[in-house]
Each structure stands twice: as C-alpha cells, then as structure tokens.
1. Distance in nm of label points 7 Å out along Cα→Cβ at positions 13 and 517 was computed and gave 4.3; which structure, P, Q, did it come from?
2. Given a value of -21500 for helix-only ellipticity at 222 nm (-39500 (n - 2.57) for each DSSP H run of 4 or more, over all residues; to 500), point me to the structure among P, Q it was derived from.
3. If Cα extents along the principal axes in Å, for residues 93-308 alone is computed to be 59, 47, 32, which of P, Q is the source?
4. Quick check for you: by distance in nm of label points 7 Å out along Cα→Cβ at positions 117 and 349, which of P, Q is greatest?
5. Can you spot which of P, Q the value 0.25 was calculated from, given it is FRET efficiency 1/(1 + (r/R0)^6) of positions 261 and 333 (r between Cβ atoms, R0 = 25 Å, to 0.05)?
6. Figure out for me which of the structures P, Q the number 5.3 belongs to, where distance in nm of label points 7 Å out along Cα→Cβ at positions 165 and 293 was derived from the coordinates.
Structure P
Amino acid sequence: MLTLIDWVTIGVYFALLAGVVVFTMARRKIQSGDDLFLGGRSVGWLAIGASIFAANIGSEHLIGLAGSGAAAGLSQSHWELQSWVLVMMSWVFLPFYYKSGVSTMPEFLERRFGARARWILSLVSLAAYVLTKISVTVFAGALFFEVMMPEVQLTVGSTVISSFWIGAIATVVLAGVYSSIGGLSAVVYTDLVQTGIILVGTLCVTAFALYHLGHSGVVLGDGSTASSVSDGWAVLKQTIRATGNVEQFSLWHSLAHKAFPWLGVLVASVTIGVWYWCTDQFIIQRTLAAKNLTNARRGAIWGGALKLCPVFLFLVPGMFGFALWHNNVVVNGTPFQDLMYKMVDGAKLIDGDKVFPTLVQNLLPAGFRGLVVAGMIAALMSSLASLFNSVSTLFTVDVYQKLRPETPARRLVSVGRATTIVITVLGLLWLPIMKAISGGGLYQYIQSVQSFLAPPIVAVFVMGLFWRRMNLRGAVWGLSLGFVLGMAKLVANAFWGGGDGFAFIQDFYFSGLLLVVSVVIIVIASLSAPAPDLASTKGLTFAGIDPEFKAENRASWNWIDVVASAAVVGAVLAAYVYFWTWIN
C-alpha cells in the first residue's frame with residue numbers, strides 16, 4: 001500500500017512534468033511539421049541521449065526484464081548490452097541520415113531507392129508499432145499498477161474498474177495529450193527529467209534488494225551467516241548453484257538450449273540491435289532533432305552510455321528476487337514465497353512478471369516507494385509518448401503528405417495531433433486482447449517477435465549503405481519477401497508451437513536464417529535489374545561520399561567523441577568479461 005508520503009512524491013513528479021511541458025510549449029511554438037516531429041531541429045546532445053534512454057526503457061523492461069532475470073538470469077542481457085551498437089550508429093549510419101535532411105527512415109529509403117521502398121517500410125512500421133510496441137508497453141504498465149496500487153478502484157454503477165484499467169487509461173491519455181500538444185520538444189525535455197527519476201528510482205530497488213539479501217541470514221559456504229550488503233552477491237550465486245540453475249543463469253548457453261542457444265542469441269541480438277538502434281524511427285527521430293551533426297552524434301554516444309544501466313537496474317534485481325524467493329526471506333513479517341507466485345498444476349511457482357513491482361512494494365520504505373513508482377510511471381509515459389510521436393510522424397510524413405503533397409504546414413500539425421489521438425484509442429482498444437493472450441514472459445515475447453521483423457530491414461539498410469549496386473528492385477523484394485517469411489514464422493508459432501516446419505526452427509536461429517535469406521534475395525533481385533544512376537546515390541552510400549561530405553563529417557567530431565565512444569565500448573567488453581564466468 002502506498003502511504004501519504006508516496007502519493008506526495010508522485011504528485012510532485014506530475015507537477016514537475018507539467019511544468020516542463022508548459023515551459024517547452026512557451027519556448028517553442030508548434031507551427032510546422034519540423035516543430036512537431038523534430039523539435040525544430042534545435043535539441044542539444046544531453047537531452048537527445050536522455051530521450052534515447054527514456055524512450056527505450058519502457059514498462060516491458062520494468063516488468064519483463066526483471067521477470068526474465070528471475071527466470072533465466074543473464075540470458076537476456078545480450079539485448080541490453082547494446083551500447084556498442086549505438087556508438088556504431090553514431091559513426092556509421094548517422095552522418096548519412098543527418099546529411100540527407102530526412103525526417104523519417106522510410107523517407108531515407110525513398111532517397112536511396114524509390115517511393116515503393118518507402119511505402120513498404122512505412123506500412124510495416126506502423127503495423128508493428130500498434131500491434132507490438134504500444135500494446136505491450138500499455139499492458140506491462142497496467143500490470144505494474146495492478147500490483148502496486150490494488151486499492152485504487154472506481155465503481156460505476158455495479159461495475160468495479162480495477163487499478164489495471166485506471167492506470168492504463170490514465171497514463172495512455174496523459175502521454176497522448178502532452179506528445180500531441182507539445183510535439184517532440186515536449187517529449188525530449190520531459191525525457192531529460194524522467195531519465196533522472198528512472199535512474200534514481202530503479203537504483204533504489206537494486207540497492208534495497210541487495211541489502212535485504214545480504215541481511216537474509218542465509219548460511220554461506222564458509223559457514224558464516226549473510227549479515228552485510230557485501231554478502232548479498234554471494235547469497236545470489238550460492239542460491240543459483242544450490243538450485244541447480246548455473247547453466248540456466250549463465251551468460252552463454254549450449255547450441256542445443258531450447259530458448260537461448262548461444263549462436264542464435266548472438267546473431268539475433270545483434271540483428272535486432274542494429275534494426276532498433278540504427279534504423280528504427282523510434283530511436284533515430286531523436287538524433288534527427290539535433291542542432292547539428294555534432295550534437296546528434298554526442299547524443300547517441302551519451303544514450304549508449306546510459307544503455308549500460310538496464311542490466312544492473314532491472315535484470316539483476318530480478319535475479320535478487322529469485323534468490324529472495326528460493327530462500328523464502330521474510331520481509332515485514334511476510335515470506336517472499338507468499339508475495340509473488342502463480343499456481344501451475346497445483347504447485348506454487350515464482351511469477352516473473354510480478355517480481356519487480358513486488359520488490360518495490362515490499363522492500364522499499366515510504367517515500368522511496370513513491371519515488372520508484374514515479375520512476376515507473378515516468379518510464380511508461382516516456383515510452384508511450386515517444387511511440388505516439390514516432391507513429392504520428394510516420395503516418396503524417398510518409399503516408400498523408402505523400403498522398404496530399406500540397407498540404408500546408410499548419411494542416412500537417414493538425415493531422416499529426418489527430419493521428420496521436422487515434423493511436424491512443426487503438427492502444428486502449430487492443431489492451432483487452434493483449435491482457436487475454438499474455439501468459440507472462442513479456443520481454444522474451446518482444447525479442448522473439450522482433451527477431452522475425454528485424455532481419456529484412458537490417459539487410460536493406462546495411463546493404464544500401466555499403467553496396468552501391470543495390471537498387472529499388474532489391475529493396476522492394478528484400479523487404480516484402482522478408483516480411484512475409486517473418487510473419488509466416490509468427491503464424492506458425494501461434495498455431496503449431498513446437499511442431500513441424502517453420503515453428504520447429506528455434507526463434508533466434510530463424511532470425512539469422514532470415515537475415516541470410518534476405519541478403520540473398522536482395523542480391524539476386526538487384527542483379528536482375530539495371531544498376532542505379534551514380535548521381536542518385538551521392539551522399540547516400542559509402543561509395544557515393546564526396547569531398548564536401550567528408551569535410552562536414554570530419555568537422556563534426558574531435559577527440560572527446562573518440563574517447564567517449566571508446567569508453568562506452570570498453571564498458572560493454574568489461575561487463576562481458578565479468579559475467580562470462582561470474583557464477584563459477
């Protein structure tokens with residue numbers, strides 16, 4: 001139960017958020033599409049990096065990643081240790097995007113290949129946002145409200161509306177309102193505030209979980225009793241060994257592992273990482289809002305540095321929850337096994353998707369609990385607002401403006417805001433379906449679905465930059481057939497599960513296979529049609545870089561950018577080195 005202090009903390013957060021939105025609107029009037037969708041291309045690197053991080057950290061991290069940590073240890077960390085991909089994006093992809101002056105990723109494909117490639121990516125992206133990102137984000141956030149605020153209910157006649165629906169509707173509506181009114185500027189600058197709240201709040205969960213585990217009184221291998229914070233990590237490793245979960249909680253798994261074979265995970269995580277961080281409108285839109293290429297690159301590098309945090313702020317606390325559960329640690333008079341469980345065939349099992357909210361509800365003192373809940377609301381609203389703005393941009397720029405090219409700037413602003421409202425309603429309408437079909441494991445579900453969508457998009461973007469001979473036919477066939485094959489796998493999984501055919505291929509192995517197939521399709525299709533005109537690829541491929549492009553790019557960075565990039569990549573390597581044999 002939340003106390004008065006907790007509610008005051010949450011109230012202060014909302015007041016701060018409203019102040020930032022009002023200040024942003026007063027500072028920059030929304031008069032054109034660039035103002036609404038790209039913040040007038042005036043955003044600095046600090047806000048860009050924070051917005052990249054806050055947009056990425058959605059409620060699926062709070063619920064799904066902690067749940068994955070409790071169920072499978074570090075298995076999902078490969079998708080979170082993607083800071084190096086953001087660094088790569090800032091040096092390899094971003095100069096082409098920024099130099100081209102585009103507003104969306106489909107628009108970039110049109111510049112490189114032609115209009116048909118733009119249409120395909122636009123429609124695929126819009127469908128994916130509505131059916132996966134928005135629905136999962138809303139569902140996971142609503143689940144958090146259900147666990148954290150069960151006392152919040154509304155009675156309408158004989159119907160009782162639970163905290164699940166109240167939380168979902170309130171956050172969706174609020175996020176939709178400020179993203180449609182204030183545009184990307186409001187989203188980015190509220191993200192700057194919310195990043196601090198998310199980091200502080202989730203760090204509290206990690207610290208208090210480690211404290212309680214370290215003071216759990218568990219007898220350690222040397223005969224001593226866990227009685228200090230430093231003992232918490234030892235208790236976690238001992239619990240993993242004692243329960244026979246060393247292989248399950250390890251960083252790498254055998255090729256025969258049903259869920260996370262190391263080769264499949266390596267290929268799928270990198271493929272999804274390149275798609276998400278280097279080609280997805282959701283992320284790239286923030287860098288396109290920068291004042292200049294220098295701020296865009298530094299924002300991406302700063303976002304990469306922040307991206308190092310989720311493993312330690314969400315996944316590791318999930319593992320602490322696993323240890324607290326198996327040692328049945330008593331907190332405030334209640335054993336942990338009575339706090340976050342689900343009944344399966346008459347047996348009481350740990351419920352992964354309730355681990356993080358349970359830790360918040362039962363481990364944190366008053367005030368801290370309110371801060372974390374505010375952080376969770378911040379993460380939910382930030383992701384939703386970013387999604388709404390990205391979908392609004394894609395529809396307005398890549399669909400509506402293409403159909404009505406003479407539309408005045410103010411009309412585009414109205415269309416963008418109306419699109420946000422429609423998307424908000426669609427997200428709410430999809431929620432009952434998502435609630436009905438979800439059986440837990442949200443984070444793994446997201447990665448599996450993305451592993452079917454990402455490969456053809458990655459193949460088209462990467463080959464488009466590095467292979468000048470690639471043409472429109474290659475892009476269209478690569479995107480189209482790749483998407484059809486990915487959806488066929490998704491349907492096969494839904495109807496036949498682990499049966500024959502497509503469904504029998506492990507999801508992450510399928511991702512690598514689909515990437516190879518997409519590349520082959522692109523090569524064959526491109527070679528069957530004339531090569532693109534060399535002038536049309538100027539500034540859009542590495543082979544088409546001219547002296548002016550090189551000069552502008554070189555002037556946009558100095559030793560600070562190089563050192564910062566090396567530090568981020570070094571931190572990722574250090575994390576891999578430590579976790580490679582951490583349990584042994």
Structure Q
Amino acid sequence: MLGVIDWVVVAIYFLILVGIVYYTARKQDSAEDYFLAGRNVGWFVIGASLFASNVGSEHIVGLAGSGATSGMGMAHWELHAWALIMLGWIFVPFYYTSGVSTMPEFLEKRFGSTTRWVLSLVSLAAYVLTKVSVTVYAGAIVFKTLLPETFGTPENAFWIGAFTTVILTGFYTVFGGFRAVLFTDAAQAFILLIGSALITVIGLNKLGGWSELQSFASNNVADFALWRPMNDPDFPWLGILMASPIIGIWYWCTDQYIVQRTLAAKNLCTARRGAIWGGFLKIWPVLIFLIPGLIGAALHEKGVIQLPLNSEGTIDGDRVFATMVVEMLPIGFRGLVIGGLLAALMSSLSSLFNSSASLFTHDVYQKLFPQTSPSRLVSVGRTATVVVVVLGMLWIPVMAEFSEKVGLYKYLQNVQGYLAPPITAVFLLGLFYSRTNSAGAIAGLVLGFAAGMGKLAIEILYQNKSEWVMGNSLLEAIGKFNFLYASGVLFAIAVALVLIVSWATAPPRQQQIEGLTFAQMDRATVRASWGWPEVVATVVVLGATAGFYLYFSFWI
C-alpha cells in the first residue's frame with residue numbers, strides 16, 4: 001500500500017500540475033488559442049506531447065499485462081516510430097500548407113463536405129469505444145489494485161478512481177485549453193519515462209539481470225517470441241505484417257487525437273521536428289512498459305512476487321503493473337511511479353478531451369451554425385467534451401467484459417484494427433492517387449466502417465457465447481476470425497471500394513486536388529522547410545527502430 005511519503009510525492013505532482021494549468025489558462029477566448037494553442041508551439045513540446053498522449057495508462061497497464069501473458073507479441077505496435085517519421089515527412093506538409101485545424105476539415109478540402117461529416121462521426125465513435133473507455137478503465141484498475149479497501153470494496157475503489165481521474169483531468173482541460181494539454185503533456189512525458197524505467201531496473205535487479213529474463217523467455221518461446229508461426233491463434237506473423245502498418249498509419253498520421261499537436265506548431269519545419277522528436281521518444285516503450293510485464297511473469301514463476309490470477313487460473317494481465325509497484329518498490333518510489341501512472345492517464349484523457357471538443361466544434365457545430373462567435377465555440381467545445389466522456393463511461397462495462405477475456409491492450413488493438421482500415425485507405429489513396437474522388441471516399445469510409453463495427457459486434461457476442469451467434473456457422477467463423485487478418489481484409493475491401501466507385505464516377509476537378517495530392521503539392525515550400533538536422537535525426541530514429549526489431553527478433 002502507499003505510505004505517507006508516497007502520498008506527498010503524488011500531492012507535489014498535482015500542485016505542479018495546477019501551477020501549469022493556471023499559467024497556461026490565461027487568454028483562452030480565441031477559438032484558435034483554445035483548440036490549437038495559437039499555433040505558436042515549439043518542436044520539443046510537440047514531440048513530448050505526441051509521446052505522452054499516446055502512452056496513456058492503458059499502455060502502462062495494458063502493455064505490462066501483455067508482456068506478462070504474451071511476451072513480445074504486442075511489441076510491433078510499440079515500434080511505430082517509423083509512422084511518426086511518415087507523419088513528419090509525408091502527411092504534415094499537406095496538413096500544414098492547407099491551413100486546416102482538423103483531419104475531417106482536410107478531407108473536406110480534398111473530397112467535399114460529406115467526408116468531413118463521416119470522419120467526424122467515426123472519430124467521435126472511436127474515442128468513445130477506445131480512448132475514453134480504455135483509458136479510464138486502466139486508471140480505475142490501478143485504484144482497484146492499490147487501494148482495494150480504502151473505499152469499502154475493490155469495486156468501489158474502481159468506480160471512485162474512474163470518476164475522480166475524469167473529473168480532475170476534465171477540469172484542467174476544459175479551463176486550460178490545448179495549451180494546458182501540451183505543456184502538462186511535456187512535463188508528464190518525463191515523469192512517465194522516469195517512473196517506468198525505475199520499475200524496469202528494479203525488476204531486472206530482483207530477477208538477476210537481463211540474461212535471466214532471456215532464459216525465462218527462451219523456456220517459453222512459443223508464448224513470448226516477437227515473431228510467431230502462421231498457425232499461432234493470436235499473433236501470426238503474416239497478420240502482424242498486415243495489421244500493424246494499417247493501424248500505425250491511421251493512428252499516427254490521420255487521427256485528430258495525435259495530428260492536432262503538429263497543427264499547433266509555429267511553422268512546417270517545427271511541426272516536422274516535433275514529429276521526429278516524438279518518434280525518438282516512441283522507441284523506448286518496449287523497454288519500459290512491455291518488458292516490465294515480462295519481468296513480472298519471470299518473477300512470478302520464480303516465486304519472488306505473486307501476481308493476481310483471473311477466473312481461469314492464469315495471470316490477470318491488467319493488474320500486473322500495479323501489483324509490481326506495490327510488491328517491488330520502496331516507499332517514496334511508489335509515489336513516483338503512481339505519479340507516472342496518473343501522468344499517463346491524465347495526458348491521454350486531456351488530449352482526448354481537447355481533440356473531441358475540436359472535432360465536434362469545428363466539424364459539426366460550426367458547419368451547422370457558421371456565424372457562431374469564437375467565445376461561443378469554446379463553450380460548445382467544453383460541452384462536447386462532457387458528452388463524449390459520459391458516453392465513454394457508459395461503455396466501460398461492455399469493454400471490461402470483453403477485455404477480461406482477451407486482455408486490455410489486445411482489446412484496444414482489436415477495436416482499432418476494425419476502425420483504422422477505411423480511414424487509412426482513404427487518406428493514402430487521396431494523397432497518392434489523384435483519380436480518387438468524393439464518391440469513392442464516401443463509399444470506402446461508410447461501408448468500411450459498417451463492416452468493421454459489424455465484425456466487432458459479432459466478436460463481442462461470440463466471446464460471450466451469445467445465442468445470436470452460437471450455432472450459426474458463418475457468424476461463428478466471423479467471430480473467431482483473427483483480428484489481425486480481419487484488419488487486412490477490411491483494408492483490402494476499403495481500397496477496392498474506393499477505387500471501383502472512383503473509376504465508375506467522374507474524376508475530381510483540378511481545384512479539388514490543387515496542393516492536396518503528392519503530384520500537386522507545393523514542392524518549393526516543402527523543400528524549404530527541412531535541412532540536414534532533420535535528415536540526421538530521421539536516420540537515427542529509423543536506425544534505432546530497425547535495431548530494436550533486429551535484436552528482439554533473435555534475442556531468445
């Protein structure tokens with residue numbers, strides 16, 4: 001349990017957070033200032049915010065659990081630094097030079113207003129199904145594990161923790177705007193790195209060193225290897241090669257939640273540098289978030305610590321990290337790591353809150369009421385945030401039941417694997433194939449999203465042995481079809497739909513693609529925005545990513 005010193009450390013963290021919010025909350029009357037921090041943010045803050053927003057409590061809790069139960073299987077999703085390089089070099093130039101504030105607004109410029117509506121609604125639905133529910137659930141699991149009797153029962157601790165973190169994060173996001181989000185993210189990124197690295201170092205020390213971890217993984221190579229055979233039920237290598245890039249490009253290059261940070265940059269050069277810096281930070285989660293779970297499983301096998309088990313008698317992955325904090329860390333250090341967990345939770349939630357507000361305000365409300373004043377837009381954004389959070393909280397019981405069977409992080413990748421394909425397909429074809437038109441984009445987005453949600457619904461029913469699915473051979477086959485292969489199939493369907501419908505209808509007019517496709521981009525402006533520092537930094541990030549892949553492919 002947490003001691004007095006631990007609580008003092010956590011309290012100091014919150015005081016610093018309040019100070020940052022107070023400092024950044026001034027002069028938030030302008031909609032651009034509230035949603036994009038006045039487009040005057042430096043590359044260091046942008047990169048740190050990209051990292052902190054991505055690595056939420058679901059990463060720490062879910063990745064550690066994934067490490068304990070499936071080893072390096074989920075590492076592919078944490079080696080997406082290459083996707084941030086794509087964001088900086090390929091996607092950001094289009095976004096920044098077009099002057100948009102949101103991703104749906106960019107699609108409107110390229111394909112028309114209908115695609116803007118579709119992507120806005122799909123993105124808001126994605127936030128409810130994944131980011132709000134998963135992040136809050138992960139934070140609540142920490143409260144349930146660390147403070148099981150403080151509020152009477154573990155279940156009370158779960159829900160009190162969930163509501164407390166949402167209210168606190170919502171408070172500083174609503175009043176501080178995007179500038180508060182960015183600057184608190186920058187501070188939280190390093191608390192997160194320090195706290196998580198600490199448990200990795202202490203865990204390895206208790207285990208007996210890296211060689212002991214390799215030995216443990218070698219003895220369980222079928223469960224813990226980075227690459228698995230084609231007949232592996234969870235992580236077949238071909239499925240990994242299909243799904244991981246699709247999800248990576250969607251999340252890092254097209255999702256408002258992430259891309260909004262680069263849109264707040266002073267200029268195109270700063271935006272690119274921020275993305276590259278974020279890519280460098282993204283290299284490390286495998287070592288400080290996933291490896292601790294693997295260490296925990298090894299310590300559990302040796303009897304050094306006792307990890308909680310689920311109803312099936314196997315390790316309860318979602319409670320691994322919090323249990324390691326309680327059992328392994330000395331007083332004071334626990335507070336630091338809990339501060340890191342809170343930092344992760346609040347970084348993800350604050351980013352989500354502001355992105356949701358931006359999407360609804362710019363792409364829904366302002367389209368319906370174009371004469372709305374800037375101050376009114378800020379108020380609408382705050383209200384939209386509250387609605388998205390409430391819907392996310394209502395989804396938690398459904399998500400929790402599903403994630404209990406497959407694990408929190410795998411649930412997250414499942415859902416993202418069904419949401420990402422049509423959006424990835426439309427953005428890639430829109431940028432690189434000028435013949436892609438509005439009708440094709442709409443068909444790909446709408447039908448692709450419907451197919452993905454259909455797969456998710458059938459899978460949830462299948463996991464719960466619903467009578468609606470069991471006994472129907474087709475629905476059972478869809479329900480148990482591997483999520484990695486399903487993501488690849490959904491992407492292929494979306495690409496086919498976009499191309500077929502585009503070819504069958506009139507091509508886009510020249511003004512619809514001017515500056516918005518690779519063939520039509522402003523090359524002089526883009527070339528003037530980079531030099532040798534960006535090239536060297538890019539080589540370092542890609543080289544390190546390749547090095548990690550090479551090492552962990554043969555480490556056991």
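Bear in mind these aren't lab numbers, they're just calculated from the coordinates by the rules spelled out. In this text, all values refer to a predicted model and were calculated from it rather than measured experimentally. Cβ atoms are built from the backbone, for glycine too; each structure is taken alone.
1. Values: P: 4.3; Q: 4.9.
Of the options listed, only P reproduces it.
2. Working: P: -21500; Q: -23500.
Only one of P, Q returns -21500 for helix-only ellipticity at 222 nm (-39500 (n - 2.57) for each DSSP H run of 4 or more, over all residues; to 500), namely P.
3. Details: P: 68, 56, 36; Q: 59, 47, 32.
Only one of P, Q returns 59, 47, 32 for Cα extents along the principal axes in Å, for residues 93-308 alone, namely Q.
4. Values: P: 4.6; Q: 3.4.
Once distance in nm of label points 7 Å out along Cα→Cβ at positions 117 and 349 is tallied for P, Q, the winner is P.
5. Values: P: 0.05; Q: 0.25.
Source structure: Q.
6. Numbers: P: 5.3; Q: 1.5.
Of the structures listed, the value fits P.
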